[in-house]
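Once you scroll down, you'll see the structures, which are given as C-alpha cells.
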Structure 1
Amino acid sequence: MGAFIPDPYFNVYGPTKAFEMFLTEAMYGGLKGTGVTVSALCPGPTQTNWAANAGKSDSKIAKDPDAFAQTGFIGMQKGQLIIIPDADYRAFRYLMRPLPAKLQAQLIAKWQQKLIAQG
C-alpha cells in the first residue's frame with residue numbers, strides 16, 4: 001500500500017513502491033496488444049519474518065502471504081493491472097485517495113505512531 005500513501009516513517013519505501021507501480025502502468029500501456037501482460041501486486045502489510053528480524057512484534061494488521069500470492073496469480077492471469085488482494089486494503093486506498101496530501105500524511109503519521117508505541 002506504500003505506493004498509494006505518504007509514508008512518514010518509511011520515507012524511502014513509499015516512493016520506491018510508487019515508482020514500481022508507475023513503471024508497471026507504463027509497461028502495461030507499452031505492451032498493450034503484444035500478448036504480454038504486466039501486473040502490480042499491492043498486498044499491504046504481510047505476515048513475514050521482517051518484524052521478528054527487526055526485533056519487533058508482528059503487526060496486528062498483517063495478512064497471510066499465501067492468500068495474497070494466490071489472489072495475485074489469479075489477477076495476473078486475468079490481465080489485471082493493479083491487484084490489491086484484500087478488501088480492507090482496497091477500501092483504505094479508495095477512502096484515502098480524495099483526501100489532500102497533507103491530511104493523508106498527518107493521518108498516516110498518527111496511525112504509525114500508535115503502531116510504533118505498541119511495539
Structure 2
Amino acid sequence: MLLLGKTDSEGVVTASKRIAGFGGTVELETEMYAALSALLEDPVNYGLFVMDCDAFGGIEAGMKAFAMLGMLRAQMPVILISKDCAVQTFPEDRSAPIQLRAPLSAVSLRVGFEHALRERRLWRAA
C-alpha cells in the first residue's frame with residue numbers, strides 16, 4: 001500500500017506502524033504528484049492508497065488527489081485522513097473515498113482498513 005504524507009508527521013508515523021501491524025507493506029511517498037504517478041503507472045503493485053490530507057492542505061487536497069486517480073478509483077480503495085473530517089465515512093462502493101478523522105485512533109484505522117479491503121476478504125471466503 002502507498003501512504004502519502006510528510007515523514008515528520010506524527011499521523012503518518014502512527015498510520016504506517018499500525019498498517020504494518022495489520023500485515024500490510026507500507027511504501028511512504030512525500031510528494032503528491034509522485035505518489036499519484038506511481039499509482040497510475042503500476043496500480044497492481046498497490047492494493048490501497050492512504051493520504052494524510054493535512055500535510056497537503058486539508059481534505060480538499062485529498063479529494064483532488066482522489067479525483068485525479070480517474071478510472072483507477074474503481075479498482076483501488078482510498079483512505080483520506082484529515083482533522084477537517086467532521087464525520088468519518090465508509091462508503092459502500094469506491095465512488096467516494098473512506099474518510100477518517102485525525103488524529104487516528106487504532107479503532108478507526110482498523111475499521112477503515114478492513115472496510116477498504118472487504119472485497120478481498122469476500123473473494124478469499126468464496
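With distance in nm of label points 7 Å out along Cα→Cβ at positions 52 and 100 derived from the coordinates and found to be 1.3, which of 1, 2 does the value describe? Computing distance in nm of label points 7 Å out along Cα→Cβ at positions 52 and 100 on every structure in 1, 2 gives 1.3 only for 2.
Starting from the value -0.28, -1.34: which structure in 1, 2 was log10 I(q)/I(0) by the Debye sum over Cα atoms at q = 0.09, 0.21 Å⁻¹ calculated from? It was calculated from structure 1.
Given a computed value of -12000 for helix-only ellipticity at 222 nm (-39500 (n - 2.57) for each DSSP H run of 4 or more, over all residues; to 500), which structure among 1, 2 does it belong to?
Details: 1: -17000; 2: -12000.
Going through each structure in turn, the value belongs to 2.
Here relative contact order in percent (Cα under 8 Å, 6 or more apart) was derived from just one of the structures 1, 2, and that gives 32; the source is 1.
So distance in nm of label points 7 Å out along Cα→Cβ at positions 20 and 76, computed for just one structure, reads 1.3; which one of 1, 2 is that? Please list the in-between numbers first.
Details: 1: 1.3; 2: 2.1.
Only one of 1, 2 returns 1.3 for distance in nm of label points 7 Å out along Cα→Cβ at positions 20 and 76, namely 1.
Largest in distance in nm of label points 7 Å out along Cα→Cβ at positions 36 and 68 among the labelled structures 1, 2 is structure 1. With distance in nm of label points 7 Å out along Cα→Cβ at positions 12 and 60 computed over the structures 1, 2, the top value is the one for 1, the highest of the group. A value of 0.5 for distance in nm of label points 7 Å out along Cα→Cβ at positions 44 and 92, calculated from one of 1, 2, originates in structure 1.
No lab work stands behind these numbers, since they all come straight from the coordinates. From a predicted model like this one, the values you see are computed outputs, not experimental measurements. Cβ atoms are built from the backbone, for glycine too; each structure is taken alone.
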